[in-house]
1. Compare Kirkwood radius over Cα pairs in Å, for residues 34-97 alone across structures P, Q and report the one with the greatest value.
2. For distance in nm of label points 7 Å out along Cα→Cβ at positions 42 and 106, which of P, Q scores largest?
3. Out of P, Q, choose the structure whose coordinates give helix-only ellipticity at 222 nm (-39500 (n - 2.57) for each DSSP H run of 4 or more, over all residues; to 500) equal to -13000 when calculated.
4. Taking distance in nm of label points 7 Å out along Cα→Cβ at positions 58 and 130 as the criterion, which structure among P, Q has the greatest value?
5. Out of P, Q, which one gives 1.04 for Rg/Rh (Cα atoms, Kirkwood Rh), for residues 10-65 alone as computed from the coordinates?
Structure P
Amino acid sequence: MKKNRLTVNIALTSFFIALWVAFNLTVAPLSFYFTGLPVIHSVVIFFTLLLVVWATGQFGAASLVGIIGSAIALLAGGQPPILGFVPGAIIFDFVFLLNRHQVSTKPISVAVAVLASVVCGYVSAVFNGFFVLFLPRVFTLTVWAGFVVAGAVIGVLLALPVVSTLEKAQVKKVQTE
C-alpha cells in the first residue's frame with residue numbers, strides 16, 4: 001500500500017503542533033514563573049521548529065506549527081506572548097528556503113539553522129516587546145531580544161544532536177513507498 005507524502009507531512013506537522021501547544025501551556029509558564037525570563041520558552045519553541053523542518057523537509061510546516069499551535073494554545077488559556085512566535089515561525093520557514101528545508105549536522109545546514117533561529121528569535125522578541133508586553137524600546141531591542149535569541153540558539157544546539165541521533169538510527173523520514 002502506497003502512502004501519500006502529503007498525508008505523512010500533515011500527520012507530522014500535526015504532531016509538532018500538539019508539541020507546540022503542550023510546551024506553550026506547560027513549560028513556558030513554568031519557566032517564566034521560576035526565572036521571569038523568556039530563555040527556556042524560546043528554547044522549546046526553536047527546538048520544535050527545527051524538528052518539524054527536519055521531519056517534513058517542507059516549506060510551510062514551521063509556519064503552520066506557529067500559527068495553528070499558537071491559536072490553539074491561546075484558546076486553551078495560554079498567555080499572549082505566544083503570539084510573538086507566530087511571525088518568527090513564518091520567517092523561520094522563509095529563511096530555511098536557503099537550504100531547501102534540509103536539516104542536518106553539515107556546516108551549511110547548521111549555519112542556516114542558527115541564522116534562522118537568531119533572526120526569528122529577534123523578530124519574535126521585538127514583536128512581543130512592542131506589541132504584546134509593551135516593554136521599553138531600548139530594553140526590548142537589547143536585553144529582552146538577547147534573552148530570546150540566546151534561547152533560540154540553545155534550542156538549535158539541543159535539536160541538532162537529536163537530529164544526528166535520528167539520522168544515525170535511519171529515522172530520517174517516514175517511508176512513503
Structure Q
Amino acid sequence: MSEKKHEQLFLDPEFFQALHNKHLLLDTSFFGDYASHPTLLIEFVENCKKNDVILATTMPVVTEFTGGSDTPVIYKSKIELVKSVTEYFLPISANVFQTAVPWLTEQYGQIGKAISMTDFMLAALINIHPDLCLLTKNPQDFPTSVFKVKTYFLLQLERALQVYGVYCFEQSTATQVSGDIPF
C-alpha cells in the first residue's frame with residue numbers, strides 16, 4: 001500500500017525532551033499502524049533511538065499483534081516487524097501483579113471501567129516503573145483520572161486523524177518495585 005503525500009506525523013514539540021532517557025512501552029496499536037504505514041513511522045522510530053528513548057514492548061502485546069496471523073509467513077513477518085522496532089522486551093513478573101494489580105483494580109473499579117488483560121498488564125508495568133511510559137492511541141483504556149498524559153503525536157492519514165498519547169504515572173501515585181527490571 002503506497003502512502004499518500006498528505007499523510008504526515010506531527011510530534012509535540014517537546015516529545016523527545018519529555019521522554020529523554022525513558023523507556024517507551026509500545027502498545028499493539030502502534031505495531032498495527034507501523035505495519036500499515038511504515039514509511040510514515042520509520043523516521044519516528046529512528047528519532048526515538050537518536051534521542052535516547054528506548055522502545056520497549058512485552059509479550060502480551062506481541063501475542064495480541066500476531067493473533068490474527070492467517071499463515072506462518074504472516075506471523076513471522078509480524079514478529080520481524082516487532083523485533084525491528086523494539087529494543088527491549090519487558091517481562092511481567094510476579095512483583096508486577098503483587099504490587100500494582102490491587103491498586104489498579106481499585107482505580108478502574110472506581111470509574112467503572114473494564115479493560116483487556118493486555119492493557120491491564122501495560123498499566124501495571126507503567127505503574128511500578130517510573131522511567132517507563134506507554135504509547136497508545138486508546139485513551140478510553142487509560143483515563144486521565146488514573147494516568148498522566150506526558151506528551152503526544154498525531155498521525156494524519158488519508159481518511160483519519162489519529163492521536164497517540166504517552167501515558168505515565170506521577171511519582172506520587174506510582175507503586176514502585178525496586179530490582180524488578182534492570183533499567
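The numbers here are math on the coordinates, done by the rules we state, and not lab data. Because the structure is a prediction, the values reported are computed rather than measured. Cβ atoms are built from the backbone, for glycine too; each structure is taken alone.
1. Values: P: 12.1; Q: 13.1.
Going through P, Q one by one, Kirkwood radius over Cα pairs in Å, for residues 34-97 alone is largest in Q.
2. Once distance in nm of label points 7 Å out along Cα→Cβ at positions 42 and 106 is tallied for P, Q, the winner is Q.
3. Details: P: -22500; Q: -13000.
Working through the options, I get structure Q.
4. For this comparison of distance in nm of label points 7 Å out along Cα→Cβ at positions 58 and 130, the top structure is P.
5. Numbers: P: 1.04; Q: 0.97.
Answer for the origin of the read-out: P.
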